[in-house]
Structure I
Amino acid sequence: MKKYAYLLLSSLSAGLWLALFAWAEDYMAKGRDLESRTLYGPAIAEYQRAIKETPEHAAEAHYRIGVLSNQLGNTEGGMQEFRAALQADPNYAEARKALAAYYVNRGTNARQQQRLSEAIQDLQEAVKFAPGSSTTHVELGQAYEESGRLAEAVQEYQAAVTADPKDLTAQVHLGQGYNAQKQYDQATAAFKAVLEGNPNSAEAYAGLGVAYAHQGQAEEAKKAFDMAIRKYLVAGRRDLAMKVKQDADVLLKPSLGGSETEKR
């Protein structure tokens, strides 16, 4: 009888330990359930318990706390949690994306307000956290370009295209950067790549016209400029169509034998 009682107690003890372990393992599930019901405070408490009791879940738990902190308006607290997630797991992709998005948003706002040194600093941070994102490279490239650092801008646009060859915005910026650096062969290739993906890109036609004109290909340049003007007019951008026409007049008149007044 004593032996039976001992075995029963041992069995109950083992079961209790298993139950406690399962309870600890369940912190993440309980947190997600509370989160789905918008009970963010209790959800955060469960994720904090998960960090303490089950360190193997620390990265995910910190990330979830960061997301909820953002939703509650505590952006700085959210950033601290995302950083903590990366300390727990340097390869935690969602935390990297969240930090990159934060710095892109802050850097873009600074750039639009012409606080370019701040913009560059923030966008450099974004690139560190998401070096494989074309968006981070394009935004940093624009900040460099607006600061007069054209060579660095082109490097970022090249990195953006490498990260995502289908990012047509990056290709347009790259082509424009090449034109500004008088690398017209490379510009032509970049704009043609855009038009392969989007044959209605007025920007690409305009840039291609500039590249052709500087290479002495007047007829090809005129065709490209005409297409750009047509596309802008269809899109209701008469202002941009007029700008392309003005650029074309300046670049093509010498090549096409002078203006009507000169011919008379």
Structure II
Amino acid sequence: MLLELLNRFSPITLSLLRIVAGFLFVQQGLQKLFGWFGGEPVETFSLFWIGGVLETIAGPFIMLGLFTRPVAMVLAGELLVTYVAAHAPLGFWPLRNRGELSLLFLINFLILLTAGPGRISIDQLFRRPPTAYALLDKFGSPALILCRILIGFLFWQHGASKFGLLVGRMAEFPSILWFAGVLEFFGGPLIALGIFTRPVAFLLAGEMAYAFWGSHVPRGPSILPIENGGELATLFCFLYLYLVTTGPGWLSLDRLMFKKSSMS
């Protein structure tokens, strides 16, 4: 009964994820082009400037859910190229090569590309072409699994850094930071493996919401994640909310352990 109720909310949490991702993404573009939100404008007609133009134009389309899948495809391609060209050469770990935000946006757009815009979108007002997205629909489940594994991997890094790994600094016990490290260090692999996915995702979404409101917002200078450093926490939070409602996908330990249930 509970799982059926959660499944019904999946199109809504997908819409919320889309709106938040688009909102954050357009700010990235405005920062590059005009130096808004505490940034500095990049050189005109440079690769970063072109990326800023794309982000500024495409962000509102994602927020509104208009032409969501083709726009998400373009943005996923841009982010993949950005990560491979600018971040991957600096090292394997996204936490250290500063490519984590690009990967999280890439995950968001892969989900939107294969799952669609969700219930709250302009696209939903129009009749969907009967065969246009049929192939993308088939990739919905594999994309969900891939994204779940990547989310867990990225999240584990934060826990590892709080325990002195990945050139991190050991958090003091029993500080809030230490307990957050425990959640991240163990919660990340549970998400990646797809075991107890929904309750773990719910717990981690709560942690990220607490991190944003309790740690980032007080830093200021505003409530905007791009200004208070809370973009990662925000994206993680809404990705986990989506996993709470959609489940882990068919390739997961949940599926193996609870074959007779509808957990996945």
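Taking percent of Cα pairs over 23 Å apart as the quantity of interest, name the structure among I, II where it is greatest.
Values: I: 66; II: 53.
Across I, II, percent of Cα pairs over 23 Å apart peaks for I.
Once FRET efficiency 1/(1 + (r/R0)^6) of positions 90 and 250 (r between Cβ atoms, R0 = 41 Å, to 0.05) is calculated for every structure in I, II, which label goes with the largest value?
Largest one: structure II.
Here Cα extents along the principal axes in Å, for residues 98-225 alone has been calculated and equals 57, 35, 28, so which of I, II was it run on?
Computed on structure II.
From which structure (I, II) was percent of Cα pairs over 21 Å apart, for residues 74-161 alone calculated, if the value obtained is 40?
It traces back to II.
Starting from the value 20: which structure in I, II was relative contact order in percent (Cα under 8 Å, 6 or more apart) calculated from? Kindly include the intermediate steps, with their values, before the conclusion.
Values: I: 7; II: 20.
Matching structure: II.
Where does the value -20500 come from, among I, II, when helix-only ellipticity at 222 nm (-39500 (n - 2.57) for each DSSP H run of 4 or more, over all residues; to 500) is the thing being computed? Walk me through the intermediate numbers first.
Values: I: -26000; II: -20500.
Source structure: II.
Every read-out reported here was derived from the displayed coordinates using simple, explicitly stated rules and does not represent laboratory data. Please read all numbers here as calculations on a predicted model, not as lab measurements. Cβ atoms are built from the backbone, for glycine too; each structure is taken alone.
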